[in-house]
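Dropping the structures in below, format is structure tokens.
Every number in this text was worked out from the coordinates using simple rules, so none of it is lab data. Quick caveat, the model's predicted, so the values are computed rather than measured.
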Structure 1
Amino acid sequence: MLTEILEEQRYGGKGHGWRIAESWYDHVQQQLVVRLSPTWEMAFCSCCGAACRHPLDTKNWTRSWRHRDAWGVRTIVVAPLRRVRCRRCGIRVEKVPWADVGARLTRHLEEEVLDRARETSIEGVCRQLGLHWTTVMRLVERWVRKLTEKNFRRPLRRIGVDEVSYG
């Protein structure tokens, strides 16, 4: 049951190169841990997104991401990341479908944080989700930076002056 629910929450889902290897409840940390493992012999470059056949190795590079709470329980996603040899970028760590490059939160949790940040204060979001203030603030700043990089207006071609005021 848990496996099907987590598969549906897009850890790559079926056919996306990842499967849930195991999941357990850590009584010490009081969190649900979901360990994923790659299923394909193909991975994607984290720099340019190109498909790379035959990943090199994992080199014990296990990373963890905080995910949305499942039934009120803190949820952590753990996965071994492989190195890939990209034709354009050289040797890089593979890209995962559930998180942005370098992120420590899954996209689902990031979306939830941003939705709540629109409605309430940063401290309120931190209290509701159990995240640190800096984590939430950096996520909001990154989101604002990403939006401001987009050019919403067309380039200026003409300027019309209606009146001239001196003084």
Structure 2
Amino acid sequence: NLLVKQLPDQKIEVLFYGPVDYELKEQVHQLGLEKVVLFKGNIERKAMLKKLMECDLQLLLLNKADNAMGRLPGKLYEYLRVKKPIMGLGLPGSDADHILQNTGTGKVLNYNDTEGIRLFLSDLLNEEWKSFNPDGIEQFSSENQISKISDLLKEMIQNG
């Protein structure tokens, strides 16, 4: 809400597709952000990929669980493929955070880090975002990931 007030000339919309937790909807209502945060419901995968290409920023919501440090959701790989900035909310220092920073696509901020979120969005709006690392992104493509798994399996078979 603070960012929306500080940047009244900017059109900020947060669009959620698919199932959304009731608590999130309730928080949006309590903060009076219904005009900024929109819940669009389910859409087909092809339409979702098109929406990702149209957005300026991708929001990656990560688990708050203690064991979330090493989790890499499939959504992360989809977002990397689109090559747009990614703001993750979860545990800074997690594996997802390292991937985002190493690829130059974004970073993970704590859910409660309102100042960090504000600065991240402000930098993005002011076009002060660092450039992407195409080679870093490419290493996480499905083709490269499958090749790595294949090589690992071959090595395991050869070494018995």
* Structure fact -> The value 9, 30, 29, 18, 6, 4, 3, 0 for P(r) over Cα pairs in 10 Å bins from 0, in percent, derived from one of 1, 2, belongs to structure 1
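One of 1, 2 was used to calculate helix-only ellipticity at 222 nm (-39500 (n - 2.57) for each DSSP H run of 4 or more, over all residues; to 500), giving -8000; which? Don't skip to the answer; put the middle values down first.
Details: 1: -8000; 2: -13500.
Only structure 1 yields this read-out.
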